[in-house]
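J.: What follows is a set of structures to go through.
Just so it is clear, none of the values below were taken in a lab; they were calculated from the coordinates. Since this is a predicted model, take the numbers as computed values, not measurements. Cβ atoms are built from the backbone, for glycine too; each structure is taken alone.
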Structure I
Amino acid sequence: MFDLLLKGGRVMDPGRGVDRNADVAFEGGKVAAVDDGIEPGRARKTVDVGGRIVTPGLIDLHTHVYWGGTSIGIDADTIAVRSGTTTFVDAGTAGAANMLGFRKHVIERTRVRIVPYLNISFAGIYAFSKNVMIGENTDIRMVDAREALACARDHADIICGMKVRVGRVASGSNGAAAFHAAMDVADKIQKPLMTHLDLPPPARHEVVPHLRRGDIITHCFKPFPNAPIDGRRDIKPDVIEARKRGVIFDIGHGAGSLGFETANAMIEQGFLPDVISSDVHVLCVNGPAYDLLATMSKFMALGMTLEDVIRTATIEPAKTIDRSDLGSFAVGAAGDASVLELREGKFRHVDVMGEGVDAHDHLFCDGIVIGGSWWPKDEAA
């Protein structure tokens, strides 16, 4: 007897090359079957998802969900169903000083899954609001590789890698110093490094060439300056070389990191993002990023296919965080799913510079499955 059956949807599982009408069954918190014509009598609960798209649970690779413990964090459970997200990857909100609090008070108490990167800054992202904005690496005394290494080892069961934010906002006049410290720790623990690069210093060419296979450059389609394109709209050579090395290019929309001018130039030249993520936090959850589905919908408006955007929010982020149990409907995988509607209409998308693009469809969520349990859109967190 299955615990839950999603009946009659269009199953899109890019990681396994599946795009067809089928039923998905869950048992014991895991995927139990993907097949045609599974009888409802074989399940304790059946949900009719006819006319809907059923995907492996969406993974948002860049979020900030240390709610209540930091000024940047939002409550993941409150936007989970709206965004269709079953796994929130926290992009370094916590550092060595507060990872334990993040784990005990948020990660272990939240209904959805949270997988954290560890910030190289001892305090994590600690001063982030409309009125107070102090980069966590502007005081180099906050950057201590030994403290970060000890924390990464203490929480090795949940941490998926290191995170560093560098640039005039995040690291002030310290340039790439925090980046190199974070890279040392990432190498020591043999985990990837996710790098945020805002305004120079440092410049892109001081950071990107150092990234290794499996490392992540987030905000990869950011507007000028430190954009991946030059004044002729050509992709910069260091960006092309980084992709050849196997560096992961992640969108990380946020409040200031997705420019349609950049995105159009990159896509026109065949350079698609590896991962689409929202970088949802307190300053963008009500726009311009909103959430993962809104960000995915923007990229459909920019020319990516439905299959492309689902791939970049399922199997690709799962591989990026080295979680073979996520991102697909393989039997035995985590029992997560997102039930989506591709709704036709007139929609207006806006980037972080205020530039707009019109669209004729948009993705919405009808409900998610977490560990084999159904969570409909009308059920409060």
Structure II
Amino acid sequence: MKKLFLALLVATFSMGLVACGATLEDETRIALITDYGDIDDESFNQGTWEGILAYSEEHDIEIQYFRPAAVSDADYIDSINLAVEQGYNIIVTPGFLFEYAVYVSQYEHPDVNFILLDAEPVGDDGEVDVADNTLSIYYNENESGFLAGYAAVKEGMRDLGFMGGIAVPAVRSFGIGFIAGAFYAADELGVTISFPDNRYDYLDTFDPDPEIESQASGWFSGGTDVIFAAAGGAGRSVMNAAEDSDAWMIGVDVDQHTRSERVLTSAMKALGASVQQAFDAYFDDDFPGGETWYLGAADDGVALPMENSRFENFTSEDYEAIFNLIADGTVVVPDSYSDLETFFDDLGISDLLVIERDTVE
């Protein structure tokens, strides 16, 4: 009871509501449960919320978001319960932190539909179980990272770095793809690039920190041209360092060009579009419960925001060409270190892979 009161109190002050002309009697209401951030994080939460918001405005559906009191399974479950109690029957949860909360909630609320992004429901025993009222959606981050690495080298970057938040599968995939794309472009151009083992790091946090800014500044002063920050809010620290160093960084998940003039481009996921696709299926009485989607270039599930990127040399034609090669399967982007080794072997450049397995995995 105490936890429920706390969740209610926090939700009262931190949740947002967009009624869009709908009434409380309407059958369908959509709720987003944020992770540790808010809907203006210019990353995963915001990208998802913007997709929900656009859908609600088009279809006149009531939506609301709930921000849990803390980062814990119990608080996530409390927020889900609160949303259900208030009549929300489609619950969207972004990120791997919701694995267990959705696992529990999908059975506690069988009449509610859950959309879990970047994860599948996982129980105490570590077993995955996607119930009939749950849809899991993954994105091919390796392909998005590949596009970013490829574009950076085609643009003229020769010294590259990668900063991941926490070494969860999605972040690792971004990094592996980034390595592959950078060296694929370098091989095409016949140029030498520098991407050493000590310029690939996991920060063990998704939060901004002065130490991260200092680390990024050190990389920039050491000659690094661009850092891909697949690090959530910690990307803000990398942006600050790029601004101070007159260098470049690459954003993640959503188009982050408005956050800093030193954002070269962003390795995006189609967060908003994918939840809208799920909503469409729901309203067609064909909600894909029990399924897990994997969205990549072939599904327009990943992209670079070419209209807002700050490229001078990498053209839209260049982008479309490499994007189509990935989409049609001509270029198969690695998604593990073993695949990365094979990828380099096939290119005949295995001696250039100096980033160690232990660093990546």
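J.: For which of I, II does mean count of other Cβ atoms within 10 Å over residues 28-35, calculated from the coordinates, equal 24.0?
T.: Corresponding structure: II.
J.: Now for a separate question. Which one of I, II has relative contact order in percent (Cα under 8 Å, 6 or more apart), as calculated from the coordinates, equal to 16? Don't skip to the answer; put the middle values down first.
T.: Numbers: I: 20; II: 16.
Attributed to the structure labelled II.
J.: Can you spot which of I, II the value 23.4 was calculated from, given it is mean count of other Cβ atoms within 10 Å over residues 44-51?
T.: On the way: I: 15.1; II: 23.4.
Corresponding structure: II.
J.: Given a value of 16.2 for mean count of other Cβ atoms within 10 Å over residues 140-147, calculated from one of I, II, which structure does it belong to? It would help to have the intermediate numbers written out before the result.
T.: Details: I: 16.2; II: 28.9.
Of the structures listed, the value fits I.
J.: Then there's this: Quick check on the output: 18.3 is mean projected area of the Cα convex hull in nm², derived from one of I, II. Which one produced it?
T.: On the way: I: 17.3; II: 18.3.
Here the read-out was taken from II.
J.: Could I ask something else about it? Suppose helix-only ellipticity at 222 nm (-39500 (n - 2.57) for each DSSP H run of 4 or more, over all residues; to 500) works out to -13000; of I, II, which structure was it derived from? Mind showing how you got there, number by number?
T.: Values: I: -6000; II: -13000.
Label of the source structure: II.
J.: Next up: Using mean count of other Cβ atoms within 10 Å over residues 60-67, single out the structure from I, II with the greatest value. Please report the intermediate quantities before stating the final value.
T.: Values: I: 29.6; II: 21.1.
Largest one: structure I.
J.: Now a separate question. Identify which of structures I, II gives the largest calculated value of FRET efficiency 1/(1 + (r/R0)^6) of positions 68 and 228 (r between Cβ atoms, R0 = 35 Å, to 0.05).
T.: Numbers: I: 0.50; II: 0.75.
When FRET efficiency 1/(1 + (r/R0)^6) of positions 68 and 228 (r between Cβ atoms, R0 = 35 Å, to 0.05) is calculated for I, II, structure II comes out on top.
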